[in-house]
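Before anything else, here is the set of structures, which you'll find just below.
All of the numbers you see were taken from the coordinates with simple rules; none came from a lab. For clarity, every value in this text was computed on a predicted model and none was experimentally measured. Cβ atoms are built from the backbone, for glycine too; each structure is taken alone.
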Structure P
């Protein structure tokens, strides 16, 4: 992974996640995301009654977008397409540690939310450009 792509993942806590509605149309919503370099994954917490969580329960394919706040040299972005994983309760503490490492505290709203993970996956060098990096995981 390039240093610029890694910086975008490390410096953002807000991204946009797109899911698939029941009728096949896209649904995009902002979520707080937390990159974990050790697992090469991003984590987020959402309540299961939200539209994107309902969509993930039915079809776990998602697309995550993060942009660099530094527009010097043009817009830069990281795009991750893959399969979201709803974490088991036993895995939630590890996800909260990723949040705590970034924010020093875990927002109380996360205590009643479900943790999700999206593995970064492999870089698609054919699609990626000098300012945009596309990563794909395979649906399991």
Structure Q
């Protein structure tokens, strides 16, 4: 395995992802860590349309964060510049913080640890408030 770096990758499926990448020339594969799907987005600000992009999970039905992609499935791959790396790392940090907040019911130390119970205790009012905060931040 070669040294890890951040990359923007265009796959033969048409998907564009950003991830931390390591290339294995022996097996002709890349290993991607915490890949995020890049999607175009359009917002309107002060009467002007601004085009940008946003991240979302690449693989939704798995908790894994490391994937192997054969080089034959890659159209192109470029090293990400510092602005993209910063945006990507900020996204991951916010996502992690939101997940932590949901797990803790919005209150540090509010997690229920019991082998008989699965979930978190909170009132409907508090849960609604927490979810609205998360929605408004996204």
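Please state which of the structures P, Q yields 0.15 when FRET efficiency 1/(1 + (r/R0)^6) of positions 19 and 123 (r between Cβ atoms, R0 = 30 Å, to 0.05) is computed from it.
Derived from the structure labelled Q.
Where does the value 1.31 come from, among P, Q, when Cα Rg over 2.2 N^0.38 Å is the thing being computed? Let's see the in-between values first.
Values: P: 1.01; Q: 1.31.
The read-out comes from structure Q.
For the read-out distance in nm of label points 7 Å out along Cα→Cβ at positions 3 and 91, a value of 2.5 was computed from one structure; give its label from P, Q.
Checking each candidate, the match is Q.
Assign the value -7000, calculated as helix-only ellipticity at 222 nm (-39500 (n - 2.57) for each DSSP H run of 4 or more, over all residues; to 500), to the correct structure from P, Q. Numbers along the way, then the final one.
Numbers: P: -7000; Q: -9000.
The read-out was computed on structure P.
For relative contact order in percent (Cα under 8 Å, 6 or more apart), which of P, Q scores largest?
Structure P comes out on top.
A value of 13.2 was derived for mean count of other Cβ atoms within 10 Å over residues 51-58; which structure in P, Q was it taken from?
Going through each structure in turn, the value belongs to Q.
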